[in-house]
Structure formats: C-alpha cells, structure tokens
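Every number here is computed from the coordinates shown, using simple stated rules; none is lab data. None of the values given here were measured: they were computed from a predicted structure. Cβ atoms are built from the backbone, for glycine too; each structure is taken alone.
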Structure P
Amino acid sequence: MTHPGLPLIHPGDQLREEFMRPIGLSASHLAQDIDLPTTRVQAILDRSEAVTGEDALRLARYFGTTPEFWLNLQRDYDLARAVIESGDKILSTVQPRAI
C-alpha cells in the first residue's frame, strides 16, 4: 500500500517505467507481441483501465514475471485508491460486528 503523500503507482506506470522504457518498447510493439489491441495496452499505460487476469498472463509470459506480480500491482493500487477516496467515510460509518 502507499504512504500518505506518495503518488499512487498504477500497474501501467510500472509497465512503462520498469519494463518498456529501458528497452525502448512502444505500446504498439508490445501490443503486437502479446496479441492485444494497441488501444488496450495504451489504456493500461494511461491508467484508464485495470490489468485483468488475461493481461497479467500475457505480460508475465512476455516479460518473464508471474501473473501474480501484475495482479498484485493492480490489487495494491485499487486498495490504496479506495483508502484515499473512501477510507475515512467507511471507518466512520461502518461499525465492526461483534462475533
């Protein structure tokens, strides 16, 4: 999870900065190599779309990582965003249930 004041890191940011930029890989070339539409890859890079299980399988195979790596990045981003956007409201309105 993120710390207060630090920017949220979307999986698309990680993909661009840690995997594509160092080897000069364009979105269209990656899309072609992993058999996805360029618009899909660009949407991930633009932070407008989440990494799906299928995306994770393709990225893992291509970059030699695991699908879990990509899905964990997405999960961490989603949870951090939820905490920032709704965490205080949820903590103040939802009461724990005694078990």
Structure Q
Amino acid sequence: MDTGWKRYTFYINSTAHADMRIKLRYDEVPQQIFFKMLIKAYIEDNPHMRELIKELNAEKLGKRSLRKMKKDEVLAVEQEELFGLTEEEVSDIYDQIEMDDNNE
C-alpha cells in the first residue's frame, strides 16, 4: 500500500543529535520542517543549497568538473535573462520538439 509518503532514516552520533536538537529548538524550527526545507531547497536548486553542494563536492570533484558546473550555472542565468525562460521551460520545449518529431 503506497500512501505517497516515504520515510528517510539515517544515523548520527548522539553528540551531533543533541547539538542539532538544541539549535533547532533555539531557532524554533521543528525537526521535520527542517528536513523538509532542506529537501525542498535541494530539489528546487536553491542557490544557497547549490553552494553547499559545491563545497561538499569540492574535494571529490576535479577542477575540470567544478569549472563545468560553474559554466552550466552561468549559461542557465544567461538563458533566463536572454529569453526569460527557466531551465525547466527549455527542457519542456525540447520535450515537445521530440514528441513532434516522433509523431511525424
């Protein structure tokens, strides 16, 4: 029975857990809301989240990959400014063209 909801479970050490709970209580943010905000920011490609992900990957990725990521980000901004289209809208256009080509 799929309710449309999925559960995430992970483990952190007890010190990190206690520190997180203290910070969340101080900021008056419920734990569940905090994790949902993180997931939403990641899915929606929030610029702050992109920076965090780049920091996390900086040691794992080579300089070439990091340059490519930066170039892609710049191109996306230019595209949006030039055409007023988001990356999702451009993707939709390409999907439509592909569907039209398949129907011919």
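Work out which structure the value 31, 14, 12 belongs to, where semi-axes √(5λ) of the Cα gyration tensor in Å was derived from one of P, Q.
Numbers: P: 31, 14, 12; Q: 35, 22, 14.
The correct label is P.
For structures P, Q, which has the highest computed value of distance in nm of label points 7 Å out along Cα→Cβ at positions 24 and 88? Going through P, Q one by one, distance in nm of label points 7 Å out along Cα→Cβ at positions 24 and 88 is largest in P.
Quick check: -18000 is what I get for helix-only ellipticity at 222 nm (-39500 (n - 2.57) for each DSSP H run of 4 or more, over all residues; to 500), calculated from one of P, Q. Which structure matches? Let's see the in-between values first.
Details: P: -18000; Q: -24000.
Of the structures listed, the value fits P.
Taking mean count of other Cβ atoms within 10 Å over residues 40-47 as the criterion, the largest value within structures P, Q is that of P.
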